[in-house]
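Enquirer: So, here's a batch of structures to check.
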Structure P
């Protein structure tokens with residue numbers, strides 16, 4: 001007698017999002033793949049295409065929360081493991097981290113977080129034998145929630161980074177940076193100058209607010225492309241700190257400006273919208289293609305060049321470019337709020353290679369300038385070797401370059417952003433707010449220089 005056919009059981013709601021979150025976390029923490037590569041482009045997780053918007057948002061929040069709170073999660077969960085995380089089933093640690101993150105910081109009932117974590121384990125060949133352990137540990141996490149939430153935020157910063165920040169900024173500021181990095185950042189946008197309606201209008205439409213720097217900040221979640229104003233090209237996504245360096249070039253209307261290492265293109269858009277003739281250079285053709293697509297959406301134009309900025313020898317405008325903006329590759333330690341994988345992918349050893357590259361890029365950028373032309377150098381790093389020390393070194397070895405001090409007026413009256421020597425230094429703890437979800441901005445360094453005549 002033939003067995004009756006049975007229909008496959010529908011998957012438990014939310015399980016697919018958690019499974020993909022576990023895959024992506026394994027990619028970051030075990031294969032050391034940047035998070036952005038796992039979320040978009042050719043290397044994106046294939047399961048993302050089948051996730052509903054709500055599940056995709058959940059997956060992103062799970063991944064970001066685990067990475068943002070990784071030190072605390074490993075400490076709390078590890079405290080309930082007599083023998084540590086099972087070495088023969090590395091997925092067990094990932095599942096425990098995801099489960100604990102939901103219990104401690106996400107709006108997920110404890111019982112659901114535990115149950116779905118056990119189901120995740122049962123679906124993995126090696127982790128299945130630890131399903132009972134996962135159940136027991138997560139129940140203990142839920143019972144000790146208050147103790148876990150009292151853990152210091154500095155636990156979520158790798159010791160090498162915390163040591164550096166303490167030496168550079170002092171213990172109190174280092175702690176405040178770590179605390180700021182622990183909060184999910186708001187969405188910052190730059191409103192296109194001359195577009196219908198201004199920043200106040202779009203702040204109202206997006207239920208946000210206009211920051212002192214002119215950036216619009218909102219707590220909107222979900223697909224950015226579905227927000228009002230995106231399709232018509234009224235604005236682009238850009239952190240409030242990232243919007244400052246292009247502003248330091250002043251009035252660029254009609255000027256020839258080279259934007260080096262230009263992708264993803266926020267600064268290119270700023271310069272083009274301000275009336276500059278922009279040449280945007282980036283070594284990644286794929287990233288440059290996305291830049292071009294964004295400019296088209298914004299109805300802006302710029303010449304794009306796929307080339308290594310170090311090797312780029314253009315047919316320059318007569319005498320050189322009027323201005324050069326160099327947003328150099330760096331350790332990105334100022335962007336941990338938005339890129340929580342950074343502290344777990346980078347190491348102190350990476351700095352030497354980056355510092356050498358930045359120095360060569362700076363030297364080359366100077367050669368592209370006409371006499372009296374302006375160079376703005378910036379990095380989204382908190383490390384002085386990539387910022388302050390780079391400029392000090394350039395000025396010491398190249399007498400044709402002079403610093404042009406940045407003033408408080410240049411940064412919209414934000415005195416905290418300006419160092420005594422006239423350089424820009426923003427920290428994640430700046431722009432404080434009673435609600436941490438509205439506070440902060442990326443850590444950035446920028447200096448403005450001019451090439452002397454003669």
Structure Q
């Protein structure tokens with residue numbers, strides 16, 4: 001039996017896909033690339049932009065056409081919000097509601113117990129669909145558990161990911177995610193600490209704390225600061241990476257806690273705009289000055305941290321002056337890299353009715369302007385790291401070299417000599433010291 005998984009969107013989607021793949025693998029499924037033939041395909045979709053919607057439809061059409069006898073399951077935010085659109089991409093496409101997605105963790109066991117490991121491949125698409133329908137009907141009274149996605153062994157990543165929070169109680173005017181994932185909910189702090197300790201016992205040297213808005217974490221009176229304090233005052237020794245932090249949540253108390261050397265020197269800030277007027281129209285909870293203060297505080301607690309920023313170009317009503325304010329703020333704060341998104345009108349969001357719209361040509365010019373700045377900032381950041389030492393979590397081991405990721409999010413390749421090949425640390429997921437000898441999109445390093 002073969003199963004294939006395709007993920008679009010955030011690290012939270014990636015984690016959930018990892019858990020689903022792990023569950024299928026545990027029941028005898030061979031996990032294969034989506035370009036291969038398989039008995040079951042699963043799409044974990046995203047609806048942040050119209051482009052991500054388009055990618056989902058294109059993938060489903062291609063896979064459905066090439067694999068007419070395969071069961072193709074579409075799940076995730078886009079599948080939840082626009083199921084009828086995705087149903088039309090193929091006769092063998094089956095839609096799973098976002099709030100029932102966790103049930104798919106149990107589907108492989110049901111297949112094994114009902115169809116048998118050897119028989120599922122031989123079932124017709126009609127029988128495969130019927131099997132899934134019966135499974136869902138038998139579990140229709142089960143309550144959603146958004147924190148079931150715990151993973152013992154990762155199929156796609158060398159680092160561990162831990163879902164600590166889901167949903168979002170913010171209502172930013174451009175964002176569709178809360179419509180699909182609902183209000184913010186959080187996993188208990190004790191469960192988080194125990195799970196991190198277990199990951200460490202299993203050999204992982206880094207865990208990424210992920211969610212839709214992790215800084216809004218709150219469980220049984222324990223907020224994000226409390227959670228981080230509990231993690232760092234436990235006996236946890238592996239690296240902790242924060243997936244993203246909203247600017248208004250960054251203050252002196254938070255910075256005091258995350259100055260700990262176990263917290264990765266890498267921060268991702270969803271800035272979105274450097275114009276107070278546009279931020280207000282977006283219903284963001286901070287202004288330009290707050291962004292400035294937040295970045296300066298983070299840079300004061302770590303030595304040359306990698307600072308990434310999300311930015312939206314062409315939001316309705318954005319003038320050339322608004323764009324210039326964003327450009328100048330990002331440049332002045334010397335972000336390391338920019339994730340630039342052209343504004344995309346999303347059904348069901350308040351921004352859909354905002355006027356005037358920015359012409360596509362103007363929006364796209366602004367995107368290119370920001371991407372050019374991103375290249376400039378990234379090159380400048382890399383220059384600071386030539387001939388410096390750091391530690392990498394190994395992502396792959398080849399015959400002659402390893403590649404890994406540093407605390408400050410640099411991908412590094414380093415050669416292996418005969419001595420290193422005998423080192424027990426040289427394994428996928430291992431943590432090793434390197435010196436960066438040449439910087440680039442993939443830096444060249446030497447093992448120490």
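Any read-out appearing in this document is the output of simple, stated calculations on the displayed coordinates, not a laboratory observation. These figures come from a predicted structure and were not determined experimentally. Cβ atoms are built from the backbone, for glycine too; each structure is taken alone.
Enquirer: Output the label of whichever structure in P, Q has the greatest value of Cα Rg over 2.2 N^0.38 Å.
Expert: P
Enquirer: Output the label of whichever structure in P, Q has the greatest value of FRET efficiency 1/(1 + (r/R0)^6) of positions 28 and 180 (r between Cβ atoms, R0 = 30 Å, to 0.05).
Expert: P
Enquirer: On to the next question. With distance in nm of label points 7 Å out along Cα→Cβ at positions 268 and 324 coming out at 1.8, pick the structure among P, Q it was computed from.
Expert: P
Enquirer: Right, here's the next one. Once mean count of other Cβ atoms within 10 Å over residues 76-83 is calculated for all of P, Q, which comes out largest?
Expert: Top value of mean count of other Cβ atoms within 10 Å over residues 76-83 goes to structure Q.
Enquirer: Given structures P, Q, which gives the highest value for FRET efficiency 1/(1 + (r/R0)^6) of positions 12 and 396 (r between Cβ atoms, R0 = 30 Å, to 0.05)?
Expert: Q
Enquirer: Using FRET efficiency 1/(1 + (r/R0)^6) of positions 132 and 428 (r between Cβ atoms, R0 = 41 Å, to 0.05) for the comparison, can you identify which of P, Q gives the largest number?
Expert: Sorting by FRET efficiency 1/(1 + (r/R0)^6) of positions 132 and 428 (r between Cβ atoms, R0 = 41 Å, to 0.05) in descending order puts Q first.
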